[in-house]
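Quick note: the coordinates plus some simple rules give every number you see, no bench work behind them. Note that this is a predicted model, so its numbers are computed, not measured. Cβ atoms are built from the backbone, for glycine too; each structure is taken alone.
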Structure I
Amino acid sequence: MTQLRRYSLTAYETPLCETVVDCPTPRGSEVVVRIERCGVCHSDLHMQDGYFSLADGKKLDVRAGRTLPFTLGHEIAGVVESVGPDVTDAAPGAKVAVYPWIGCGQCAACRAGEENLCSTNRHLGVSADGGFASHVLVPHPRYLIDYAPLSPSFAAALMCSGLTSYSALKRLRAYASRGPALLVGLGGVGMMGLAIARVLFASPPIVADIDAAKREAALRAGAAAAYDPADLEARRALIKATGGGAMAICDFVGSEKSLAFAAGCVAKGGKVVITGLFGGNFALPTAMFVLKAMTIEGTLTGTLAEAREIIELAKAGKISAPPIAERPFAAAQATLDDLRAGRIVGRVVLAG
């Protein structure tokens, strides 16, 4: 029997370890995908820690319902290796990106096509074993997306960083028609968001990040201007340059400082969408919501339909890949360490 080699979480807040088990035999509508690429996402750090940071030192425990050893990783591209007896629309050898935000299929969110919002989900790398491995078990071929002629690394990254930024930026489209959007945070998702914003919006976006190297990378990738939120004059300069602030803002960090900067830069009638999960608290006088007629909205990844949309945009050549570096799967823990330390610009994708 084929062996499934994994870089597994065997205890929370400890390094990943290599584990080996028998590769599952697909049953019913299941599909086994041999993994060629898997992106490393900041949310993998939260899964490794076992919690999300809240305000005032509080933590949201996310360890429940996960059996160890557990395999992280949700940005997956690979090759169909075997299929269950009920599968008729996926063949071994097909190159596919895997939509990882799989729901229960029965709840109101799933029936509305929003499996990413399912409360009893089977999200790969979050609730079910994911992609830091040689193989992954996918419950149905509907979650497989043909990505040719894209590179497998780009296709993998589109399943989270691309999908998350695309879904968030779609919510800002009407607002961005009135001036350049502001993107706060230039990690893997933010840099992908920059590439997508240049397609969705009429004007090149402006960006903000505390890291000078990331700001420079964004300017090379087509950002109209870049600001340092740590600069006390940045907000004033941005508001002056935009004639009153940005109507459309996406916060890819999700910290109290990033959201405070975003809320301080939003124009009257504008909207801030938050995708980041860094953590912290946020306080704003309630009167300001009315006086600025502002909207602050959270979003969580994206739907299967949106995943297919973003793949099609990339296949049509409308979205270029952000900086992507490939590393061997054995470097999974080292990559998590680099990500935690802020040493990565763009995306790192593990390659088999």
Structure II
Amino acid sequence: MLRKITTISPLSSITGLSLILSGLLSAATIPNTPGLYVGVSNITETSARLSYLDNSTDEDGFKVYIYDNTDGVLDTSISPNPIIVPANDGASPYQYTNLTGLEPHTFYEVRITAFNEAGESEPTDPSSENGGRFRTIGTCIPEMPGSYVGVWNISESGARISFKDNSDNEDGFKAYVYEYNTNQLVNTMLIDAKSGTGDFQYGDISGLEANTIYQVKVSAYNGCGESETTNPSSIDNGQFRTTVTDCPTMPGAYVGVYNVTDTTARISFMDNSDNETGFKVYVYEYDSDALVTSFTLPAKSGVGTYQYGNITGLQPDTLYKVRVSAVNATCESPLTTPSSQTNGRFKTNP
């Protein structure tokens, strides 16, 4: 019986092995996204320099996408966009790219991918100013003041701010004061320019409400336009809360009444506070407890001084009582309590 012997030719073996190796070699993977942080430096009116970390060993290169940061749309005025950057085979793991042809005083956002024959990585995520986002220098518009806006000497109605002057061509500064919770603009201040660059500027804010959170944004301006405003980031850096004034103390419990006539009387009482803005005097008909008149008296300086006031327009032969309080912007103190004839209680002459 004859057996059939099958032989494999060397050529077919080589061909099959080649196909296997070719399949293995073609199974490339998409490279990793470059380092998350994209540094931006050497910013001029029309250019900037990028740096980013190469996170792969199998990329063919990188693609640098440049967006208009105001609306997140790829900037078609820049050509080419994206910019193709060859892979870096040097010893440094960092890659550098120069951007040119930019517009002065314009916001940009940069996203970078790595690519090879298998595809393109996810893009980097711009995180901050000079972290993938930047603004080119203006040809004439002054630079934004230092991003840190100090806030101190805070009271119930005002505060003092300071910031660094970053330009030498501004005509002045604008300080915008917003109510924090509603973002409503409540005040705009103009502050004179400083000579030179790097000096600190100061300004006082007034007319605020007590116990309210505000934020201050500052810009520099000249005839060309206005810089970007600072971005409040924390308490004492553009954000602050006005203080609460304590309620004033009730005036002295004894309210003297003298010089009584048929239609008038004079009162006196002791000022027990140093934070009142004035006093309120309430005059009631004693029997009916009906309020017949009220008026205000100005504040006294210091504590322990006496205040005086005249009551007019009363009815003859009528019993009255007087109660007095101290007031400020926060609240009104308790009222004095009439206790006896000539201590908050009196009767007009017939």
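General observations
- Origin of the derived value -1500 (helix-only ellipticity at 222 nm (-39500 (n - 2.57) for each DSSP H run of 4 or more, over all residues; to 500); candidates I, II): II
- Structure responsible for 1.41, with Rg/Rh (Cα atoms, Kirkwood Rh) calculated and labels I, II on offer: II
- Origin of the derived value 3, 14, 21, 25, 21, 11, 3, 0 (P(r) over Cα pairs in 5 Å bins from 0, in percent, for residues 94-173 alone; candidates I, II): I
- For relative contact order in percent (Cα under 8 Å, 6 or more apart) computed as 12, the structure of I, II it came from: II
- Label whose coordinates, when mean count of other Cβ atoms within 10 Å over residues 126-133 is calculated, return 25.2 (choices I, II): I
- When mean projected area of the Cα convex hull in nm², for residues 206-285 alone is computed across structures I, II, the figure 5.4 traces back to I.
- When distance in nm of label points 7 Å out along Cα→Cβ at positions 102 and 270 is computed for each of I, II, the one that comes out at 4.1 is I.
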